[in-house]
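Following this line, the structures themselves.
Bear in mind these aren't lab numbers, they're just calculated from the coordinates by the rules spelled out. Small disclaimer: the values here were computed from a predicted structure and weren't measured.
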Structure P
Amino acid sequence: MSKIICVGRNYREHAKELNNPIPENPILFIKPTSCISRFEDIGSTLSRYEEISYELELVIQIDEINSDNAISGIGLGLDLTRRKLQSHLKSKGHPWERSKSFRGACPLTNFVDCKSSVSDFDHLNIQFTLTINNEVRQAGHINQMLFPVSQIIEDSHQEFGVDAGDIFMTGTPSGVGLLHKGDHLIVTLLKDENIIIKKETII
């Protein structure tokens, strides 16, 4: 793995809730691998920074971009954001890596095998949810994405190159918000309506 490729505003309702325009092409940015942490370590990340927002996303792992089964696995991740800092940096016209690429900004679950071609993946029945303190805060399905995974991977490969082991964070549905000490988080990933990943932690 050499990088984490992320997609911004890939769900219409999420763009609306942040008062952002609907993009015409995938908005891509990269997190370094130093952002990666375990899902269970969110609490320690929260203790180091102020006002962290959560964004649950489907995460895809690439095996070999030119193989018939380019996609090797799927999991879940949180794109953690220091929202106040991000807004400040944007207002100054500055890069906003400090708000998206800090240590622990990409807590991940485990990955499960999901060997698929890029073109076939968009037709799978995959959905995911985030529950905080027994309330469903986010729920998404890959058919709600503005830009399909095939387009995201193709654009990314043209722009950056995609290496074996790279992972894609495919965007977040509406319902983002702040994390608080003591929150009980549960994330679930379903394929064909069967739970294939379920993780929980109290932060």
Structure Q
Amino acid sequence: MTIAVLALQGAFIEHEQMLQKLGVHTIELRQASDLQKDFDGIILPGGESTVQGKLLHALNMFEPLKEKIESGIPVLATCAGMILLASDITEQDESYFETIPMTVKRNAYGRQLGSFHTNAEASGIGEIPMTFIRAPYVESVHTDTSGNTPEILSIVEDRIVGVKYKNQMAFAFHPELDQDTQIHEAFLGMIR
């Protein structure tokens, strides 16, 4: 099994280290040609969603990556990755891949002071540590044209911080920054 990690900016190395700990081969997506390689799943890491969005367009990676996601390849998105997948972003006109019908609020907990750590339940996974760094959260989930609504996986302080929709799991926090491997294992389980 090979997992492709978007490696343009942000916390991608930590995801690679987490997967290597689980014995999984990783490759980095740094240019359009990398999307031609064989891989079984994609990780969209935390970082700056605006910067990642601009780089994806500048490197001609945006459309091919969106097509892969829409064609059903399993995706794990964390923090900025969650923003990239959202159909709507509060107080922002444009969105990115728009592959999960939900409205996300960026930097929802404030800037650096809005970083915190907690333990909470993730549906189907169990109690896990959650590290939030300038994190977004999901304001609302929507029903798509086929009548499907994202499943809410986790709520912290009455805010949605984890969702699953078809082939995509998205979390507002950074599971790659804790030692707990359950989120990555659940993602690998989706692929198997």
Structure R
Amino acid sequence: MAINLEKGQRISLSKEAPGLTKLMCGLGWDVAKPSGGGLFGAFSNNVDYDLDSSVICLDENDKANNQGNVIYFSNLQHKSGAITHLGDNLTGAGDGDDEQILVSLNQIPAEISKLVFTVNIYNCLERKQDFGQIKNAFVRLVNISNNKEIARYNLSGQEYKGMTGMIMAEIYRHNNEWKMAAIGNGVKVNGLGELVKAYA
């Protein structure tokens, strides 16, 4: 049975899924019905919410080093082949995962110590959109070998009002094993580029 993580909680993937080598990270969200009161006041539901998931690969100093270490809709695969983004969902419509990212843990280069899973709203300022208008956001990890969900982290509440980006979770090396941390930190950024700058 999958573990439902709380914000700040950490688990060992090696213990929860012994022998784990390949996993799928699924991210999903729904758009709240218009009610006004977001960062930009009343908002229109006529414009789709294009949320973009990304993975920022960091070294032991929490630095991204180069653009190739950012996996997103314009760079769908890491040069090592260890991380593959399955593509951009432009609307978030439908149930289940809106975007999926595949990770082969045993292929991740030794210089990469941490994978940061993020989501940001595309064209957030122009569209006057923020995470206060998003509901049911989640991130989940699935063991590809048996299709079993290992862990899930559901984000809820209005603490993300005014935020335009989200650091959802981290997968990181610790004492020769991989662990996952539920982060859930909202950030105010105008696009992925600004979010990545925090790791420059």
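Assign the value -1000, calculated as helix-only ellipticity at 222 nm (-39500 (n - 2.57) for each DSSP H run of 4 or more, over all residues; to 500), to the correct structure from P, Q, R. The structure behind it is R. When Kirkwood radius over Cα pairs in Å, for residues 1-64 alone is calculated for each of structures P, Q, R, structure R comes out greatest.
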